[in-house]
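Following are the structures in question.
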Structure P
Amino acid sequence: MKHKKLLKAVIYLLCAVFTFSSVSLALSVTAKAEYTPTFDVNSHAAYLVNLDTGRCIYEKNAYEQLPAAATSAIMSAIITLESDYDLDTSMGVMRPYIQNQLYEKSFQVNVALGGMLLNEELSLRHLLHGAFMRSANDCLMMIADCVGDGSQEYFVEMMNEKAAEIGANSTHYVNATGLDAEGQHTTAYDLHLIAKYAMEIPGFMDIASATVYDTGETNIHSNLHWNTNLGLLTSNSGYYYEPAQGIKLAYTEEAGRCLVSFASYGGYNYMLVLLGAPTKNEDGEWLDTNLALKDAINLFTWAFNSFSVKTIVSKGDILTEMSVRLSSERDYVNLVSNSTFTYLMPNDIDVSNVSFLLDSLPETIDAPVTKNDHVGTAKLMLAGNEIGSVELIAGDNVARSEILYTFELVKSVFRSFWFKFGLIFFVLLIVFYVSLTIVRNYNKNRAAKYRTVRKRRTL
């Protein structure tokens with residue numbers, strides 16, 4: 001009798017429900033997911049991205065299609081550097097058709113030139129430096145003629161194919177120079193993709209960051225000397241910015257001032273694309289200030305001074321705990337992060353403002369639990385936006401109680417469909433048997449009674 005009472009008590013204990021509520025911290029955050037500097041950005045479009053994390057911290061009209069100007073030199077450099085041509089032995093030639101086209105174009109717009117004369121030969125390395133440092137249209141056309149096997153059109157086709165390959169789907173080139181032309185456009189976002197791709201090519205940054213270059217003797221000149229027009233790199237420009245490393249300044253009347261630049265400071269690396277910075281004031285007067293360079297200095301300074309990468313979660317940090325069944329030694333297990341998560345965020349936002357939203361977690365877990373077992377995921381939330389996630393794993397080993405496990409198996413048998421089906425079938429079988437027995441006994445008694453009556457009548 002005592003054993004029956006003990007078994008009954010254990011079964012009641014196993015049927016009890018243990019729940020643990022996982023509620024994320026609802027902390028108020030003053031920061032926004034998108035950040036806006038306290039100063040005005042003059043450029044029509046902008047895209048500022050931290051290259052260490054891939055996170056954009058500021059954008060303005062970043063996906064609007066705008067004229068490319070001589071930022072096309074970045075794509076020209078990609079095509080050239082990835083070609084089979086040797087930069088020092090492959091020569092571009094100032095052919096008559098190139099000179100004629102440049103002469104005709106000069107009647108319409110101010111065409112920047114590197115100073116080459118008819119039939120002058122320069123290596124592709126020389127021409128790439130002229131294209132980047134001076135936005136020299138003659139250099140860009142000579143590159144296209146050489147690498148395009150004598151066809152400017154074929155070279156432009158390669159530029160467009162490469163843009164599509166990189167993912168710059170809103171970019172389309174009509175010429176290699178970047179001079180204004182119908183159908184030629186790009187976006188700030190696309191240019192960041194193109195420049196980031198170019199930076200991975202060996203030798204590109206040597207060209208894109210040069211400030212002074214001498215070609216040495218050519219077949220016509222004793223030397224061609226170029227200084228960069230990228231004021232961020234030159235100390236006497238009035239726009240010198242020491243962290244800047246390149247890449248390309250550009251201008252056309254339709255495009256305005258454009259800039260693709262890279263800067264590094266304090267262990268952080270940023271890329272900035274600016275398009276459509278004004279060149280004239282509201283009265284149509286020419287501005288003395290290069291607003292693209294001014295915007296660049298302001299935005300880079302803001303980024304370096306205002307943002308830093310902070311550790312939100314370290315590997316092994318306990319984020320929550322979970323109820324454990326079928327163990328006699330403990331009824332919970334710690335859930336820890338399986339990785340370290342860092343995030344670029346404003347310096348004035350504390351890490352404590354990040355909350356944890358537990359995702360895909362069961363209410364309980366059955367022992368045995370092995371340390372490092374995957375349990376679920378924790379989403380990291382800042383100002384209502386998900387900034388990342390970490391895997392949750394068991395922080396401890398939890399052994400299983402074989403007695404509790406056995407009782408759980410018994411319970412599972414009683415809860416199973418087949419047990420319930422068998423029990424119902426058995427009950428129905430008994431009912432049928434009892435009913436059949438009653439009918440048989442009734443018929444038997446009735447037959448016996450009939451025989452008795454008949455016997456009496458016979459007598």
Structure Q
Amino acid sequence: MIRRIDLRGTEPDLASVLPRAALDVEAALATVRPICDDVRDRGDDALMDLCERFDGVRPPSLRVPTDALAWALEVLDPGVRAAMEESIRRVRLVHADQRRSDTTTQVVPGGTVTERWVPVDRVGLYVPGGIAPLSSSVIMNVVPAQVAGVPSIAVASPPQREFGGLPHPATLAACALLGVTEVYAVGGAQAIAMFAYGTASCPRVALVTGPGNIWVVAAKRLLKGRIGIDAEAGPTEIAILADDTADPAHVAADLISQAEHDPLAAAVLVTPSEALAVAVEAELVIAVAATKHVERITAALAGQQSGIVLVDDVEAGLAVVNAYAAEHLEIQTADAAAVAARVRNAGAVFVGAWAPVSLGDYCAGSNHVLPTGGCACHSSGLSVQSFLRGIHVVDYSRQALAEVAAHVVAFADAEDLPAHGAAVRVRFEGTDQP
């Protein structure tokens with residue numbers, strides 16, 4: 001069901017031997033380019049046609065009526081509503097501590113540089129609705145944008161045939177709970193194009209965030225520059241670094257939980273314990289057979305992106321998981337907190353037996369929109385900072401400029417940019433200063 005990769009006694013090039021999903025975004029660009037061009041050229045008419053073509057339904061309107069949002073909240077299961085409200089509370093609590101304050105530095109008397117943190121004017125938040133309607137992604141996108149102070153927030157999610165062309169009711173209910181009233185029944189690459197170009201129904205945005213399938217990722221890459229993007233997030237992935245103190249049933253359940261997302265989802269166990277590997281393999285056989293989405297999970301576990309990696313010891317395992325840079329990394333070892341503190345590359349780290357990834361997906365308070373495909377070695381997950389821009393405000397007096405003018409001129413001359421120096425000199429012409 002899941003392959004083994006034995007690295008014991010070797011010093012391999014980890015980048016070449018670790019399991020990884022094949023995600024050809026470049027190839028997908030050829031498919032999404034005409035879709036995006038169509039939205040640019042025909043606007044709402046193109047969006048309606050594309051909804052019918054890809055989602056099998058022509059929504060009654062692209063923008064979801066406010067009464068539909070109210071209806072979705074009204075019919076929401078009370079238990080699910082309570083879960084959403086608790087998730088919102090915890091995510092808001094964590095993200096409130098991320099809000100940066102403006103800072104002013106006095107460089108010299110009369111010369112200051114202030115860094116102001118200004119929210120993006122308008123954002124488009126994408127919420128998947130294909131294999132699974134991820135209403136939790138509404139919370140993970142909207143809350144940090146609201147905490148950042150973004151004044152204009154729009155959400156897009158695919159229309160659903162079974163709901164008359166509306167996005168999934170749970171997605172709409174989450175929007176209603178958060179006070180988001182601008183919601184569009186548009187999915188896929190066409191939703192990203194709608195946000196990027198703007199249409200009669202939806203004004204263009206400055207930034208698009210949120211996970212999606214390969215077509216969404218390709219559209220983000222294509223339109224990056226016209227819009228800002230959070231990341232090119234691919235299929236979800238979990239890595240677990242575990243030793244013989246870990247419970248095989250816990251490890252197997254956690255691997256399955258992420259494999260459930262998508263046939264391309266990655267599930268990787270890194271362990272120095274062959275006994276644990278054997279026990280987890282046995283648990284997988286039993287547990288997968290008992291799950292709802294057997295085919296999807298089996299495909300993910302058997303795919304080239306998944307595997308059990310045997311290493312010499314936990315130290316070697318740390319090197320492997322740091323090279324892998326997983327979206328989600330669980331540490332289930334002796335002294336798990338100390339081991340977790342040495343992780344340098346991961347979207348989010350889950351410490352010990354009682355912090356499964358599914359907790360982070362919903363109710364830990366952390367954000368679940370995280371870098372995938374090894375991007376955690378250079379990128380962060382979605383946060384309040386994703387929706388803020390730092391602006392430096394430079395305020396110098398005449399005397400403060402005079403004191404540094406000679407240095408500015410020296411730099412300008414060294415770079416053969418004499419007009420740069422002249423822009424300083426002209427301010428002091430006819431004086432005894434530079």
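For the read-out distance in nm of label points 7 Å out along Cα→Cβ at positions 123 and 147, a value of 1.7 was computed from one structure; give its label from P, Q. Working shown, then result.
Values: P: 1.7; Q: 1.1.
The value was obtained from structure P.
Quick check: 21 is what I get for relative contact order in percent (Cα under 8 Å, 6 or more apart), calculated from one of P, Q. Which structure matches? The read-out comes from structure Q.
A value of -13500 was derived for helix-only ellipticity at 222 nm (-39500 (n - 2.57) for each DSSP H run of 4 or more, over all residues; to 500); which structure in P, Q was it taken from? Among P, Q, the structure yielding -13500 for helix-only ellipticity at 222 nm (-39500 (n - 2.57) for each DSSP H run of 4 or more, over all residues; to 500) is Q.
When P(r) over Cα pairs in 10 Å bins from 0, in percent is calculated, the result is 4, 19, 25, 22, 15, 9, 4, 1, 0; to which of the structures P, Q does this value belong?
On the way: P: 4, 15, 18, 14, 10, 9, 8, 6, 5, 3, 2, 2, 1, 1, 0, 0; Q: 4, 19, 25, 22, 15, 9, 4, 1, 0.
Traced to structure Q.
The greatest value of FRET efficiency 1/(1 + (r/R0)^6) of positions 139 and 315 (r between Cβ atoms, R0 = 41 Å, to 0.05) among structures P, Q is that of Q. Source structure of the calculated read-out (mean count of other Cβ atoms within 10 Å over residues 67-74, 16.8) within P, Q: Q.
Where a number appears in this text, it was derived from the coordinates with a stated rule and is not lab data. This is a predicted model, so every value here is computed, not measured. Cβ atoms are built from the backbone, for glycine too; each structure is taken alone.
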